[in-house]
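Engineer: Structures for review follow.
Laboratory data are not the source of any read-out in this text; all were calculated from the coordinates shown. This is a predicted model, so every value here is computed, not measured. Cβ atoms are built from the backbone, for glycine too; each structure is taken alone.
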Structure P
Amino acid sequence: MLIDIALDAVGSDKAPEPEIRGAILACRALPVRVHLVGPEAELRDLLDEHLENEDLPIVIHNATERIGMDEKAAHAVRTKKDSSMRVGLKLVRERKVAGFVTAGNTGAAMATAKMVLGALPGVDRPALATPMPTSKGNPCVLLDVGANVDCKAQNLEQFAVMGEMYARSVLKIAKPRVGLLSIGEEETKGNDLTREAFPLLKALPIHFIGNVEGRDIFNGHADVIVCDGFVGNVALKTSEGIGRFVRDVLREALTRTVTAQVGALLSRRAFNEFRRRLDYTEYGGAPLLGVRGVCIIGHGSSNDHAIFNGVRVAYEFARAGTNEKIEREFANRPAHKPEGDGTKPDTTVH
């Protein structure tokens, strides 16, 4: 049975070409039906051109408006009622599809998802969770990476529950090790937020390993690392920059020093493996945890491979029933007074 996934066809920087090609790759490789959301006439012509006579389970839903990367999220969400994001997320809300994928404006995607889908019961603030590469081979889930720039301790507590559930359901880690990102391993280290959050995470029925530091994102010491969205976004952007720097320096060094044909071949293979492990397109996008539906947000610079993996992540997320498991987890926890100060999405994440 095919799983239906909606794809924002005009989200990425170079849309709709990457989305069209990524949808085709996904339908060839996965048991999915992709619902392209965007201007129907334009998408139909491009799809026919790329498919030729190939019959794939791809359908189109018309949406007359697109939210640009430079638009203010709040204004765009209020004024563009027929945007590809809103139309796609309505398909999720109406249960016509099992998930939504976009490489568009991150702030707008988060705001639209929270408005159209709503938060799961017991979740005050949804969080963006992104897999990070580690030296152990398995990814480490970092959250929040930009949905909430200001957090309270109970938000980090909820992030820990959602991140642990995501690691178990989607990444298939039997007993995820959960750490709290701080400036030292000791319980007393950190700022007011981390010191207040520490005992809350320690009391949870999860494998909490205490405070972890920035280097632990990549050494495989933890499977899930929890932080507020400001810190998480800085860590994510710094990591991306370092990855590009190391990749460029390594490529230059290999080009300059390797002369023997066999040595060059072996070095290229090693370099390609290194590049693959650092490549964000392999991970597809960041799930927005805590909303009533599957929403995957990718990079604005996503290519067809990244779009394919975004659809794959949405498919795996929906197949695993991760949202339902998170909802059950919160339903079994003691009730608390919901926040009343609202959520301020970070629109700088792309």
Structure Q
Amino acid sequence: MIRFIANEGEEPHESASQRGPNDGELLDAYSRTVIHVAQEVSEAVVQIRSSKAKNKPSRRRRRGNGDATGSGFLISSDGFIVTNSHVVSGAQKIEVGLQDGRQFPARLIGDDPATDLAVLQIDASGLSWARFGDSSQLQVGQLAIAIGNPYGFQYSVTAGVVSALGRSLRSESGRLIDDVIQTDAALNPGNSGGPLVDSHGRIIGVNTAVILPAQGLCFAVTSNLAEYVVGKLIRDGKVRRGYIGIAGQQVRINSRMLQRFKLQKPMAVMVQQVEADCPAYNAELRQGDLILEFDGEAIHSIDDLHRCLSEASIGRVIRLTVLRNGKKTIASVIPAELV
């Protein structure tokens, strides 16, 4: 029998049991987490089929004449469902399928194309539902699990990580959705509207977009934004936003003006047209004005202006700092509600 003796001052080799968990055990821990989350959340995930008019295009996979499929998830035991606006917008008929095989007609409670979110309700009770988490606590690299119905394959689970935070994504309405989550959890057409969840089974995002030519570039609206919008849709049926009745364009400010007025960025919004007799008060604005600030907030783009025209701006006197004929001046506006 051969016996190995460590030399003096040399640490003895650790046994496999002393080295801690091996790769297989670590994989099991990862698998157990994904399995637990899938079991906990899957019953709250639904499949959505919407029948749309032929002249209403959709990004989702078509099934028959004007039909589209997507995903959603229950947020209450009495049938409130969150999904994407583009899944159900313009639908003449919406059907929801539960994991247990039951089918229900659904009615649209509210739709917000600017954030690509919508709320449905079905007439049922005692349903399993998922809880929103706090997306402000997310960290790049943490586990992200997506559950949905890609290409109609029901209750598919994919897992990855939060790849990046703070992304921006253009909605179909043209507005920018801020603070979007990027993930490499595989998404495909049909996943839209389904939940992105953390290792505790809490909703951290609503899956909304896939860059099809790329691999691993998938996006979700954050749970904090979704929870705010969903609350507004359930209460009011819509999210209120301000409107000042102008056509604008992002332009570059010349270097002379930039230095003269000590501006931080060389971009502003130029007023191309002022809508006369609109619901908003905008009579102090002139064609050619360069909007620099909105109520003290710097304006460098149309998206900055959209962000400022929130519900809180409606009906208030707002001071705009503008460049007009080479001089800084103040123009007051009173935003109306965008309808």
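Engineer: As an exercise: mean count of other Cβ atoms within 10 Å over residues 189-196, calculated from one structure in P, Q, equals 28.8. Which structure is it?
Structural biologist: Source structure for this number: Q.
Engineer: Could I ask something else about it? Of the structures labelled P, Q, one was used to calculate mean count of other Cβ atoms within 10 Å over residues 101-108, giving 30.5. Name it.
Structural biologist: Corresponding structure: P.
Engineer: If FRET efficiency 1/(1 + (r/R0)^6) of positions 117 and 293 (r between Cβ atoms, R0 = 35 Å, to 0.05) comes out at 1.00 when worked out from the coordinates, which of P, Q was used?
Structural biologist: Structure of origin is P.
Engineer: Given structures P, Q, which gives the highest value for relative contact order in percent (Cα under 8 Å, 6 or more apart)?
Structural biologist: The maximum falls on structure P.
Engineer: Let me ask another. Comparing P, Q, where is mean count of other Cβ atoms within 10 Å over residues 29-36 highest? Don't skip to the end; give the middle numbers.
Structural biologist: On the way: P: 20.6; Q: 12.6.
Comparing P, Q by mean count of other Cβ atoms within 10 Å over residues 29-36, the maximum is at P.
Engineer: Computing percent of Cα pairs over 27 Å apart gives 55 for which of P, Q? Walk me through the numbers before you get to the answer.
Structural biologist: On the way: P: 46; Q: 55.
Label of the source structure: Q.
Engineer: Computing helix-only ellipticity at 222 nm (-39500 (n - 2.57) for each DSSP H run of 4 or more, over all residues; to 500) gives -14500 for which of P, Q? Spell out each step's value before the answer.
Structural biologist: Numbers: P: -14500; Q: -4500.
Going label by label, the one that fits is P.
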